[in-house]
Each structure stands twice: as C-alpha cells, then as structure tokens.
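Pasting the structures in now, so scroll down.
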Structure 1
Amino acid sequence: MVIYSDTSKLKAIKTEQNSFGIKEATAADAKALAVLHVTTFNETHGGFKAPTYEIREWQWQKAFQDKDDSWFCFVIEKKDEGLIGFAKGQSYNHTDHAEFSGELNKIYLLRKYHKLGLGRQLVCKVANEFIKRGINSMLLFGDANNPSNKFYEQMGAEKLFSKNGEFHGGYGWRDLKKLVANCKNV
C-alpha cells in the first residue's frame, strides 16, 4: 500500500485516474492495439527482433476475425489520448502446470502510466472475467529478468518453477477469488 503525505499529489493522482476507462476490446480497436502493442513491447523488451506494426496489426485483425470464447482482451483508454494499456486472457490447457486453467497471455501498459494502479486494475479485470467464465486459476509467462515481475509478486502471484527447479518467468494465482478479494479497492 502506498501512503502519500502530500495530499496535493494524491488529489492529482485521483484526478488522473478519473480520466481512464477500461473496456473490452473489439475489432474496431485492432489498429490502435497494434500500435500500442509494438510501442509497449519495445519499451519492455527493446526493439531487437521485435514484431513490426504490420505484423501486430495482422495478428490482432486475425484474432478478432476468428474471435471465439477462448480469449478476451481489455484495454485502458485515456480521455483525449486513446489506448494506453491492454491485457489479454485466454484458456490454458497444457500438461505443464495443469493445475492452472486460465492464462494472462499479455499485459502491457505504456511506461509513463506505470505505478498509477492501472496494471492492478487490468489484472483484477482479467481475474474477474475468468471467474465469470468458471475459471478459478491463472498463470502468465514473462521474462524472468523483467523488473516488473515484482508487480506480480505484490499482486499475490507465486513463482512457477520448471521441473528442474529453474525460474523462467512464470507466475500463477491458484485461487482467483482470493486475488479478486484483494481487488475490492480497485
């Protein structure tokens, strides 16, 4: 929990947060999602061998064209600025980590909007959607060396280890109801 001694800063953050909205992404968002995906991917992982805008646009358009109930995507939109973050959830049915049935497949937020509670809102929104769909656990696979991994741990995720005991960037929540209970203030 962040405690602010400067009430003017707290008021500014609350005002800023009121200019954001979360909605389910639609096919109409594909082009903006592609731009956001490339930008946030490059901010997170660097541009070396990163997918191009054209590839991301094709991927998102194809995903919406073939849309079924196996996945969903939420976007954060900032008033007068457009999309600034997104999270994609999908079902997970693999023998490795078979105890998990949902996957937080992607979560990206423009760096300048980190530490405002928006990533937390996205994770909570995804968890709630999984619960509505009867899915009560989720995992994610990220970069083991990403400094953002602390965020997942703060959200109550546990590190997932390979069979040989190595950590490769996987995190999981075995009980999404517990995660959602901690989201009540979101």
Structure 2
Amino acid sequence: MTDTTTKENNDSLSSFKETGGIVLSLLVAADEGNVIGKANQLPWHLPNDLKYFKNLTWGLPIVMGRKTYESIGKPLPGRTNIVITRNKEYTAEGIVVVHTIEQALNVAQQKGAREIFVIGGAEIFNSVFDKAHRIYLTRIHHRFDGDVFFPELNRDWQLVKKQAQEKDEKNAYAHTFQVWERQAK
C-alpha cells in the first residue's frame, strides 16, 4: 500500500454558501474509462472498496438516486439514507425521500452533518457535479464494458491524496483510492 499526499488545498473548501456550510462530496468507483456501472449494477466486486466506502460514510448522510437505492435493495446501516426522486409518491422504510439536492442538504444540516456523500447514480452525479467540493474516487485499473459513466475531471480539480492497492486473492483488480478537491477560483 502506497500513500501519497499532494498539496492540501483548504482554499477549495472555503466557500460553502450554496451548500449551507456542508462539504458536498461525491463517492464513486470508476474504471480507467470512467465506467461506473452496467445495467444498474457495478461491473466489479472489490471488498477493499466496500470497506473504504463503509469507513468513509459511517455515521454520515449518504445521498443517492432512486435507481441506485433500488439496486442496493435496502437502507445502508449506520447512515442517514437520503433518496432523491422525482416521484412525489415514493416511500420506503428506513430512508428519507427528497426531490432536490437542496432538500438533501437541508436534511444533512438538520442532522448536524459537516459532510454529505453523494453515492450515485450517474444522473445525480451529473446534477451535483458543479456544486461538489470533494471527490473520493476509487480508480480501478482495468477497463470494463459499461453503460454509465462518471464525468471527466478537469483542471478545476486537484488530486490531494492517493493510496494504491494491489490486486490480491480477494480483490481481482488493482485500484487506487484518490481524493480530489475543487480548486478555488
């Protein structure tokens, strides 16, 4: 395991007016071609990434679209599960249903959260990408066939931390945990 930290840039997190003082983070795993899914499923199984996801999000609000929630099949324990849907009638036990990212941020604020994690899917990522402060990206060093993609990171984003993971008996693909922060303009 290699841990490399580049220049931490706290300036990129200095303006939170749009998000009520909450760090809006995207949490995603993507292959080298930015594939994040196929047929509403992950095309890989990486126990390291699942553990990383659990450790990052435990006790904090997670936001997802309805399709992502339904592909998971149940609320994830130890977190406030916020589901964004256009369907005004949608309900499910153990989740908070909202219709906008602003409503999701309000729920997080009421819970006293300092960071909120958007975990997918593609439509939700695309709708909040320009508001995000931080991206936790698990880059899988392989190319998969997929039908859902994560947006390209441009020069607005700076890699501030990375931690390489080699493939092993439980994880079929090498991968790197990366943390990106939006640069102050």
Structure 3
Amino acid sequence: MQHPHHDAHYKFCPMCGGTLEPRLLKSSEPLRLVCSRCGYVFYLDPKVAVGTIIRDERNHVVLVRRAIEPGYGRWVFPGGFVDRGEPVTVAAIREAREEAGLDIRLDELINVYSYPGKAPVIIVYAATMLGGCLGCDDEGLEARFFAPAEIPWDELAFQSTHDALRELLGKWAGPSGPASGEAKAPPHKPA
C-alpha cells in the first residue's frame, strides 16, 4: 500500500476552488497542475521525512514494528514526517521520543534517500541512546533492540530502511569486515 502522498489526485484549486488541469509550463519540467480559473500553479512537492538509527552501548539498533500502513507489521527505525517550519534535527529527536520512547543524541547524517516516483525524501541520522524507556506509541506494535546479526532484513518496511541500515553497518564494519557478533547487511535487493 502506498502512502496517500504518493498518488494523490488533486482536482480543485486550494485558492479559489477552480478545476486543476495538467499543463506543461516549461519544456524541461514535468506537467504542473494549474487552476483553470485563477491560474494558480499547484506544485506537488516532495514530503520530507526523518529517521534515526539509534544504538545502545552494545551497538544494538532500535527497530519498531509498524502498526499502520504502509508497511503494517514490518520493521523500521524510528522516524516520520517533518512538520512545516520544524528543523529536521528537532524532528528526528522528536520522532525517536514519540516512536521509541528514547532520548537521543544525533551523531551524524547517514544519508538522504529519495526514489523515482516516490514523494518522500528521507533524511537519516545515526544516533546514540541517552535515556528514556524503550517502548512504542500507537503507530508501533513493538520496539526492540537488534544486534546487527539479528536484523530481520526480509521484514523491513521500506527501501530507505534497508539502504540506511546497510550503509551504517558498512561504516561500522570498516574495511576489514564486521566486528565480533556483527553481520554485514545483505546486498541490496530491488523492491
């Protein structure tokens, strides 16, 4: 199931209520929705999301099993959409608290992920647990720590979850291979 932002079909102008119709405004850009009455251009911009791969003192990472679609019953790291006007680092810390009950320190940016035809741009940070009590909110079925060798790769909800975990575990492993008790992520599997 796709998130509602992926395939939304907007029909009416948010400014005047007129009918939106696709028009080519510039040959180098995609079709844009334009109001037939007032000329307002309705841009379908990406949604910005953040996530945190939180580790504890044993280098185990927190994953949350989703209680909502998309990805019901599948595992993700804590994350969610950034509110308008909210700094992304503040959103990352907020989402870790809301979805996993943990206070964290952001350590580094892992990467920014986007995929063709998908609305979200996902900004993922590595983080360290400082306190709190591991648990989940109403968007999660359970939250738990996983040793890198125990990560349920075939049960991850999103491509960005897989890609960010793979990238971070690769950094932890370094050029000589994984540390004791750690496993490298499996190779990328197309969705």
Self-check item: Cα Rg over 2.2 N^0.38 Å derived as 1.04 - corresponding label from 1, 2, 3
Solution: 1
Quiz prompt | mean count of other Cβ atoms within 10 Å over residues 86-93 - structure with the largest value, from 1, 2, 3 | solution = 1
Self-check item: If FRET efficiency 1/(1 + (r/R0)^6) of positions 70 and 166 (r between Cβ atoms, R0 = 30 Å, to 0.05) is computed and equals 0.55, the structure in 1, 2, 3
Solution: 1
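Read-outs: derived from the displayed coordinates by stated rules, not from any lab. Nothing here was measured: the structure is a model prediction, and the numbers come from that model. Cβ atoms are built from the backbone, for glycine too; each structure is taken alone.
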